[in-house]
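Okay, got some structures for you below.
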Structure P
Amino acid sequence: MRDDLWLKNRLEQIWELLFPDVPKKNFITVKFKGKWKNKFGHIKLLKDGTTEIAINSLFKDDRVPEYIIDVTLAHELVHYLHGFCSPLKRKYKYPHAGGIVEKELKKRGFEHLLRKEKIFEKRWIKLYKLLTRKF
């Protein structure tokens, strides 16, 4: 079952395997949050200095492929690495300038999953409507 503990374990696996060079400079929480139509996740620095990574709660559903969660977690880790919402030195002025996130993800082995993500994005709105409809 996909819950916050499952999500925490996924983040730790991705960090250990594909981001081992990125130091953890603060406490990082990860959780399912929100039911967003237009975003898969976000990262923010909380007032207490903790970094929060939030993943769309609708992704708990098994109809959302695991690779979407993995790519979303990795995307947010790239922001952390680049110094956005983390204590690391900021490397760029803007978080998506010049496709820096996608370039970093490709460098770290996510190219295939990025292509699959583009396909998923085309059917996301239909799935979103299905997952949020009221019975």
Structure Q
Amino acid sequence: MHKVTVRDFMTKKLVKFSPETGIYYAINELVKHGISGAPVVDENNHCIGILSEKDCLRVLANGVFHGEAAGSVKDYMTDVVKTIESDIDIFSVADFFLKNHYRRLPVVEMGVLVGQISRRDVLRAVCQISQTN
């Protein structure tokens, strides 16, 4: 049987941001695409952060709507990023999601961002695997 990997089910077409992206633009993109977060990458497409809905809520918490400047993605992103390699088997990813609070993981190959795997992507794998057995 073929080893089912992250590469088989990851999302390859990603919304992603640079650290200099304006925070209001980033929030608009998350809402427009109906996603709860996106990777932040440097000029070499290395994942250097994640911008989540929770991170964006800090715009309000920081009092931006009371006259303070909003800033950019780098001012709000989470910069400690857990990534996963694309050749990891899907069962290991499912186990990781069960044991951790993460909803999505950036997928890298040799340090370069190539996709993202989410809990929903793993459920798609479960559906496909169950139909072939």
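Can you tell which of P, Q yields -10500 when helix-only ellipticity at 222 nm (-39500 (n - 2.57) for each DSSP H run of 4 or more, over all residues; to 500) is derived from it?
Q
Of the structures labelled P, Q, which one yields 21 when relative contact order in percent (Cα under 8 Å, 6 or more apart) is computed from its coordinates?
So the calculation was done on P.
Given 3.4 as the derived value for distance in nm of label points 7 Å out along Cα→Cβ at positions 75 and 107, which of the supplied structures P, Q does it correspond to?
Q
Can you tell which of P, Q yields 18.4 when mean count of other Cβ atoms within 10 Å over residues 3-10 is derived from it?
Answer for the origin of the read-out: Q.
Every read-out reported here was derived from the displayed coordinates using simple, explicitly stated rules and does not represent laboratory data. It should be emphasised that the depicted structure is a prediction, and the values quoted were computed from it without experimental measurement. Cβ atoms are built from the backbone, for glycine too; each structure is taken alone.
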